[in-house]
Structure 1
Amino acid sequence: MKRTTIFKILTLLYIVVVAVICFARFSSLPTVPGKFLWFDADKVVHFLMFVPFPVLAFYSFPLDRKRLFPTLGAIILIFAIGAALAGLTEFIQGRLPYRTMDINDYKADVLGLLFSSLVVFLVRVFSHKSANA
């Protein structure tokens with residue numbers, strides 16, 4: 001099985017898991033309380049929940065080993081799609097009677113996407129330099 005096929009399957013599974021986490025009714029589970037390193041634990045969960053998306057989505061497609069500019073465009077597109085998915089999840093949660101919409105959750109989601117997108121780009125830049133060395 002090709003690497004891109006494996007990452008496409010993982011990306012799809014990731015999106016399903018995020019959808020379940022965001023939309024399912026977990027009445028028996030407690031809410032995320034307190035702080036984690038000066039941040040609301042709920043916001044840390046949102047940040048971490050969206051970190052995998054850019055990595056999985058980026059490696060779902062064949063890489064052009066010679067050109068970095070298309071890589072930047074791909075990462076920007078993946079970030080935009082991830083931000084749209086994060087916004088959609090918050091919008092849908094606002095329509096569910098057992099969930100709430102929170103703009104700060106969306107901000108944490110976007111920060112997770114931004115962090116991960118930057119890491120993917122830096123890994124790609126440094127792997128490109130070492131491949132050409």
Structure 2
Amino acid sequence: MKKGFTLVELMAVVIILSVIAVVSFTSLTKSIKDAQIKEEKTFVTNVTNASSTYIETNLDDIDELKEVGGEYTFTLNDLILGDYLPSDISNPTDCDNENIQIKATKNSRKIIEYEVSCTNPVEVYGE
């Protein structure tokens with residue numbers, strides 16, 4: 001009597017390992033994407049908070065925000081140069097710091113709202 005595995009047993013093991021690999025890869029990919037989204041949200045929150053401090057500090061000098069509907073636009077570099085954000089801030093977006101624009105708008109309730117956007121995304125080679 002020969003001892004060993006049959007072809008069917010080996011194929012079953014390979015199939016089981018393949019299923020485990022697919023499930024692991026899918027889970028890992030989802031975890032990485034979720035982490036990237038969370039990092040981008042944290043970045044926008046930090047920029048918005050720094051923007052609020054920047055506006056509050058300079059509000060007397062910003063005539064555009066004195067009226068309801070008024071807008072004032074500045075860049076991420078303005079926040080960095082003014083020491084409202086660290087110069088080594090982690091930017092997880094596809095946009096250079098000088099192209100990240102923050103628009104402050106005073107709404108009808110006289111509350112200043114902030115919108116962070118990219119004016120010129122970095123071109124990714126190969127796309």
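Each of 1, 2 could give helix-only ellipticity at 222 nm (-39500 (n - 2.57) for each DSSP H run of 4 or more, over all residues; to 500), but the derived value -24500 comes from 1.
Can you tell which of 1, 2 yields 94, 33, 26 when Cα extents along the principal axes in Å is derived from it?
2
Looking at relative contact order in percent (Cα under 8 Å, 6 or more apart) for structures 1, 2, the greatest value goes to 1.
Here Rg and Dmax of the Cα atoms in Å, for residues 23-62 alone has been calculated and equals 17.3, 57, so which of 1, 2 was it run on? For Rg and Dmax of the Cα atoms in Å, for residues 23-62 alone, the value 17.3, 57 is produced by structure 2. Here mean count of other Cβ atoms within 10 Å over residues 47-54 is compared for structures 1, 2. The highest value is that of 1.
When Kirkwood radius over Cα pairs in Å, for residues 39-78 alone is worked out for each of 1, 2, structure 1 gives the greatest result.
Tell me which of 1, 2 gives 13.8 when you compute mean count of other Cβ atoms within 10 Å over residues 15-22. Structure of origin is 1.
Where a number appears in this text, it was derived from the coordinates with a stated rule and is not lab data. Keep in mind that this is a model prediction, so the values were computed, not measured. Cβ atoms are built from the backbone, for glycine too; each structure is taken alone.
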